[in-house]
Structure 1
Amino acid sequence: MAKAIRIHDYGGPEALSLDEVDPGRPGPGEALIRHTAIGLNFIDTYHRSGLYKLPELPHTLGVEGAGVVEEVGEGVAALKPGDRIAYGGGIGSYCELRVMAADRLVALPAGVSDEQAAAMMLQGMTTRYLLRRTHRVEPGETVLIHAAAGGVGLIFCQWAKHLGATVIGTVSSEEKAALARAHGCDHAIIYTKENFLGRVKEITCGKGVPVVYDSVGKDTWEGSLDCLSPLGLMVSFGNASGPAPAFTVLDLMRRGSLFVTRPVLAHYIAARADLEETAKDLFDVVASGAVRIEINQRYPLAEAARAHRDLEARKTTGSTILIP
């Protein structure tokens, strides 16, 4: 038996329950892993609240982690007991032990620690597809990202700067503005004090930006669209303030023949080759020092509810991990 944080019904942080569960044995193509660190992500709150429905209840939360292979099932040749691994995607990481499909796990290089991996797999691989596939950021471009001091935001600012972009980021406080600047954000806009649309227009001399990366949703949707230059791309990849409002395609025409996409990591790493390439790019920028992974909060697994409260209250910065 092993400890796991599960929900038996949708709700607030109080819905999180510390349970004893049987992780089972690995079947063909599977591996049993023991977590050493677990990532905390905003999507976990969507699963907990029911904004994103789970396949069944009760269900263990969490979508990323790092640890050690304990046992492998039939047909697994790429992994063996004792190997260090990590993953991003596949709900069920808030636990001590779990069985997973082996082809969703990636081996950790020596230059990346378990805690770094748990803190960065989902956010780092998300950043990679945002910057290199959804819109391929080029040197000299100016891009806008909301929540620039968050987990994805800090990785994004560093990586985009490494690629030669000028980064505009929105944050909620002076403290977070300083943090974003320290991680490559050229222009940190404190949206609680300034109109971010006005500032973006000012910074870009009225031109707007070719792409907006928005994980906030409802509260920033209209302003984000208006920050775009003609033929610009709105990348809506989260709903921290609630789902983006409904719109008509005529809105996109009137604003300059804009494009809108709602991507999700799972589609970008569905193929094993894409997963390996994405993880390798992430490991390379971290190992080179171009991207630093800031783990600013650590909570015991049993205190996952407190971690959720702090995350939703925007008390956290950078990445957060749970320790089994």
Structure 2
Amino acid sequence: MDAFYASVEQRDRPEWRGQPLVVAWRGKRSVVCAASYEARAFGVRSAMPTVRAERLCPQAIFTPPDFPRYRAVSAAVRTIFLRYTDVVEPLSLDEAYLDVTCNKRGLATATEVAREIRAAIARETGLTASAGVAPNKFLAKIASDWRKPDGLTVIQPHAVQDFLAPLAVGKLPGVGAATDKALAALGITTVAMLRARSRAELARRFGKFGGRLFELARGIDEHAVTPHQPRRSLSAETTFETDLALGALADVVDELAARVWRHLDANAPPAHTVVLKLKTSEFRLITRSLTPPQPPASAAALATVARELLTRVALPARTRYRLAGVGLANFRAHSASRAQPDLF
């Protein structure tokens, strides 16, 4: 979806259409959730501190996010997907992979499927979506961003190598700032340059990820589209306007526990582990987790366990905290084997 949260807001508030719009809570520690394309023209981006967005675009309209509304639109879009294929892997509220090798409508090509889906989204939600069509997931992801907004990019199998060659290596999945810098130090800035290096050399330099780089440079990605992935974690967190003492966090924990519980899928298996996350004023990250004898059965029970985890934080009393989070992990049926929590 194109600038999803901002586009939903502009759709529902016609007076905001064509205006720079920033979806964010106001505050010196808040960050931007989404920015309309009009705001992006001023350099505003998601995850940017709100105060910086205000400096870059003082004329922007700021509105707090409305996640229940965004989830409802996301569900409507997913319903459209399911008319064409059941093999849908959601990545977030606004993005998903679809395997349309055997589509329900019997359309001859994936490109036709993408065109019909985009038209249905526009017709039924009043929003635009961009699509990438390619032989595998990572290429489709790159293609989906190629002509945003409201774009369709197709990478035919015979064109994969030519498409990839001039791309900056930073476009490849998993190549973050550190890896990009390490590759640049080796004189590798494009995929074509990366493709010239052997698997052995890349493995020597980057370990297991070196093999992945070797494959990505050649357009190889064997990861299947995997629908119905079990939830691994669910969490909520908040950053405070002013740093707080540990003793002032009990009510915050209660509110976060309530938020987590509201977003919990009623059909999900029980979550056996509760996790508390804190960040100090010095940006030290602390997590505590507990797997009680019985999984929390209510928001109050979740809050009780999270409050207990507060007592297990043994930092000096003078320590102040800028962020708190509460989460559930280890989702499994009672008969399933225990798993380590993977949260935050």
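Structural remarks
- Parent structure of the calculated result 12.0, 39, given that Rg and Dmax of the Cα atoms in Å, for residues 151-222 alone is the read-out and 1, 2 the choices: 2
- Structures 1, 2 were compared on relative contact order in percent (Cα under 8 Å, 6 or more apart), and the highest value belongs to 1.
- Label whose coordinates, when FRET efficiency 1/(1 + (r/R0)^6) of positions 175 and 311 (r between Cβ atoms, R0 = 35 Å, to 0.05) is calculated, return 0.25 (choices 1, 2): 2
- Taking FRET efficiency 1/(1 + (r/R0)^6) of positions 87 and 263 (r between Cβ atoms, R0 = 25 Å, to 0.05) as the criterion, the largest value within structures 1, 2 is that of 1.
- Structures 1, 2 were compared on FRET efficiency 1/(1 + (r/R0)^6) of positions 183 and 303 (r between Cβ atoms, R0 = 41 Å, to 0.05), and the highest value belongs to 1.
- Source structure (of 1, 2) for Rg and Dmax of the Cα atoms in Å, computed value 22.7, 67: 2
Throughout, read-outs are computed from the coordinates displayed, never taken from laboratory work. Keep in mind the model is a prediction, meaning the values are calculated, not measured. Cβ atoms are built from the backbone, for glycine too; each structure is taken alone.
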